[in-house]
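What follows is a set of structures for review.
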Structure 1
Amino acid sequence: MMPTVESPINVGDTIPAFTLAAQDGSLRSLPSDKPTVLVFFRGQWCPYCRWELTGLQTINRGVSDLGGQIIGVSPDTGAESEELRQKLSLAFPILSDPDLAVTDSFGLRHVGGRAATGEDKPFPTTFIVDAQGMVRAKIENDTYRDRPSPKEVLAALKEAVSAPV
């Protein structure tokens, strides 16, 4: 089965540079100087997203031990993202992409992705990006319900940081 939305950004490509506000209002830019697990998700209202983020929190220490970071991107406001971080006890930042500009730069807009409202949302996708901004792994889902396991994400990061540049 092919993903509902497939990003044109592939392994070996450099990600589009961007800066977005985190839940605390600080600005975060990528690429950064460390390997990154970059997770696009639909929003705080999505139970599959909450499940995925909770799973990612379980590997946050392992990601840090590898010199990396986890960063979430959603269309939620900073306040909604902070509420989600508190509710799920997340230690990693969630960046706000309210107009889906960064989502669009990654080719991940899911038109009508929230069936209840018809709103466009990001299609859930995970990128493992090295410190130079090169995509080392891309984990796409067949549907918005499918998500990678934390173990799969951590294994992809381990492989990425051990790969020659």
Structure 2
Amino acid sequence: MKNFELGIKDIGLITSFPLCKEMTSEDVKIFIRHLVGMQYESDEVIFKQGQQTNDNLYIILTGKVAITTKLEEFDNNDFAIGIQEKGDVTGILSFIDGRPHKASAKASTPVNMAIVSRQDYQHFKDFHPSIAANMLQYLIISADNLACKLLQQLSESQAYMYGLTSNKGKH
């Protein structure tokens, strides 16, 4: 893991992400000034399940990040939750609630990220409430999308386990 300076290309990419879609151009400029660029090599751990939060929110600029969880019921084996990629945000729940991470994140490929700290979020709340409101709205939508995705995966797994199949596409 190493820091890097966000360049023009990175800034253009960030402004195209859903996180910034509802921000004014001035708010985007302020938001970007608070971001820190971070590079991770393939297979490098970004954060571990159970790790006390480092208060960061991770915005994926390039590459792919595998999200996994360990389940005690299955001898603490890793189970894939999904892959996140360009434009996705990870570390949402720990960023919001400050509790230990509920999953692990590891670079599947070399990854560049823009990181915003909770301290910066607090600054936005105090001095740029429109940025904080946009961030919070996006984080809630992202957490809801993740929950829906996990419920869909659970449903598909249960259907597979019980031999149920979908009649979609069959005439």
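Just a few scattered comments:
- Taking relative contact order in percent (Cα under 8 Å, 6 or more apart) as the measure, the highest value among 1, 2 is held by 1.
- Cα Rg over 2.2 N^0.38 Å derived as 1.14 - corresponding label from 1, 2: 2
- FRET efficiency 1/(1 + (r/R0)^6) of positions 27 and 139 (r between Cβ atoms, R0 = 30 Å, to 0.05) from the coordinates reads 0.70; which among 1, 2: 1
- Of the structures 1, 2, the one that -8000 was derived from, the read-out being helix-only ellipticity at 222 nm (-39500 (n - 2.57) for each DSSP H run of 4 or more, over all residues; to 500): 1
Every number here is computed from the coordinates shown, using simple stated rules; none is lab data. None of the values given here were measured: they were computed from a predicted structure. Cβ atoms are built from the backbone, for glycine too; each structure is taken alone.
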